[in-house]
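Structures given as structure tokens follow.
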Structure I
Amino acid sequence: MKKSLTKTRVRYSETDQMGVVYHGNYAQFFELGRTEWLRSLGVTYKDMEINGIMLPVISLTCNFIKSALYDDVLTIETVLKKKPMVKIEFDYKVTNQNNELICTGSSVLAFMNMKTSKPTRCPNYLLESLDF
């Protein structure tokens, strides 16, 4: 399935007093990977919202393997799990500059019609960009 790699450097504000990335920041790393994955297809959240679609997260998991530290350069690997229908599912793998596995995770987002607040099917323009 479609995969993207996104790099980010750990900022001081993302760490605790010991210089270790605070666990809540991994959801933001996953979001960064997701938004860049979409951007690589020529689609942005802004585009989707202009077209009346929002993508709320309905499930998120994170499995911590090793601590990420201040100033580490992280690579977020974002992989589409399967063809999106009403939901879109991603797997993540975060590694540091030494290619050490930091964490793995997954998320599920739902395509929602912004006017009705009801689930809707994946937009055709996104499916077409995925060659399904």
Structure II
Amino acid sequence: MKVYDGENKVLGRLATLVVKDLLEGEDVRVVNAEKVFIVGDKDNILAKYRQNRERGKQRKGPFYPRRPERIFKRTVRGMLPYQQPRGRKAFKRLRAYIGVPKEFEESEIVVPDVKSATGKKGVTLAEVSSYLGAKF
């Protein structure tokens, strides 16, 4: 089982690492999912996520999450072959958490070797979630 720290990591780059491990059959846990960073213009990002959230009907869908760990999981799901059994099994091996749970405080947390978002303009998943109305 791999435990990744998402703090200050770019969303797409971290998600590709996670997808690769999931398809190889590993269990993956991502902590600090609310601190994952989306690079780009803040207004455009928030407008895109608002549009995704409001798309569809209230009862029929498609349903798009508000909470940061669920937004991360939805991004990973989009990179998996989710319509096939292999992709569904891989997706079930993924867990994402807000903060660091007690069970992972003493375990070895892997800091992924992907580009960091320091000095870039953009927004964190926590900001996107609060903009969409999530309470966490």
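Read-outs: derived from the displayed coordinates by stated rules, not from any lab. Since this is a predicted model, take the numbers as computed values, not measurements. Cβ atoms are built from the backbone, for glycine too; each structure is taken alone.
Taking mean projected area of the Cα convex hull in nm² as the measure, the highest value among I, II is held by II. Taking distance in nm of label points 7 Å out along Cα→Cβ at positions 29 and 45 from the coordinates of each of I, II, which one would give 1.8? Working through the options, I get structure I.
The value -12000 for helix-only ellipticity at 222 nm (-39500 (n - 2.57) for each DSSP H run of 4 or more, over all residues; to 500) was derived from one model only; which of I, II is it? Label of the originating structure: II. Structures I, II were shown, and distance in nm of label points 7 Å out along Cα→Cβ at positions 53 and 77 at 1.7 was computed from II. Matching task: 29 is the computed value of relative contact order in percent (Cα under 8 Å, 6 or more apart). Pick the structure from I, II. The correct label is I. Computing Kirkwood radius over Cα pairs in Å, for residues 13-68 alone across structures I, II gives 13.8 for structure II. Among candidates I, II, the computation of distance in nm of label points 7 Å out along Cα→Cβ at positions 5 and 85 that gave 3.9 used structure II.
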